[in-house]
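Every read-out reported here was derived from the displayed coordinates using simple, explicitly stated rules and does not represent laboratory data. Here the structure is a predicted model, which means the values were calculated and not measured. Cβ atoms are built from the backbone, for glycine too; each structure is taken alone.
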Structure 1
Amino acid sequence: MIFAPLLGIRLGLDQLAMLIGLMLLLAVVLTSLGVLIAARQKTMEGFHTIINFVMLPMFFLSGAFFPLTGVPLWMDLLSKINPVTYGVDPLRQVALQGSLPAQFMDLVRLYPLATDVAVILAFCVLFLVPAILLFGRRD
């Protein structure tokens, strides 16, 4: 967000508030996934191995580095079950809103903003509830 003006992206206060909210929501989802994985691990080394094996492909398949249009079917399916995809898409939409023409925004957008937020909230519940239950359990 600090570099947005250097890139010619104008962010209003409403956009900043929405971006921060979306980042916090995505952070809760990914932290919940991390706690869910950590609660099942016996060693710290095992956790680091698993989390890197899970998080890096999630980030690469999110559309953050390359567009997800025209990708092979297997990659499209993986991106549809990837919570980071539904976090990157609304961040891009909100950040670029008003700075780019509407026709370009239609090409960049994967899902409507409400769909992205609903899916992120669903992933939040899906990961957070079992993470809380497993983290509280003693072996």
Structure 2
Amino acid sequence: MDTTVEEKISDSFSGCYLNTGTQHINGTQALALSRARHGRSLYGGGAYSRERQSAMLLADLLLQKRSMVNAGNLSGFLNTMGKYVWTNISLSQALQILPIICSIDRGDITITTFRSWPQWFGKSSAVGYNEVEKNQFFRNILNQ
């Protein structure tokens, strides 16, 4: 798949080594890219860069691979995905969502985050957030 890398990444922890610009990457590289946080500076650096890059990667994946599924193969596709993704979306709900997903363009996708802050769990860093604000954020999406 193709994705845009906004800053050069050389992260031995994740195994991600990519230059800036549009890159054609495989699954192993996509996983490393979504894990890369060391030496990152954009969007606040570290986990914030990783969060933003992962969202961009998922948007690119959606747009480039959406032709893999259609109403005729949705059941088989969902059964295959069900081995890797857990959801409470039913087959009938997925059939309702499919036309919307297939009509999305890159300009329709906005990457939005809610207020968060760095925090530590022992030697591991993480991103903390206010649970109430997070729940409201997703309620707003649900109500759109």
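Summary table
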| quantity | calculated |
| --- | --- |
| Computed -13000 for helix-only ellipticity at 222 nm (-39500 (n - 2.57) for each DSSP H run of 4 or more, over all residues; to 500) - originating structure among 1, 2 | 2 |
| Given 18.2 for mean count of other Cβ atoms within 10 Å over residues 51-58, calculated: source structure among 1, 2 | 2 |
| Identity of the structure behind 1.8 (criterion: distance in nm of label points 7 Å out along Cα→Cβ at positions 75 and 107, calculated), options 1, 2 | 1 |
| Structures 1, 2, by percent of Cα pairs over 20 Å apart: label with the highest value | 2 |
| With relative contact order in percent (Cα under 8 Å, 6 or more apart) derived as 37, matching label from 1, 2 | 1 |
| For 0.45 (FRET efficiency 1/(1 + (r/R0)^6) of positions 11 and 123 (r between Cβ atoms, R0 = 25 Å, to 0.05), calculated) the corresponding structure among 1, 2 | 1 |
| For 2.5 (distance in nm of label points 7 Å out along Cα→Cβ at positions 27 and 91, calculated) the corresponding structure among 1, 2 | 2 |
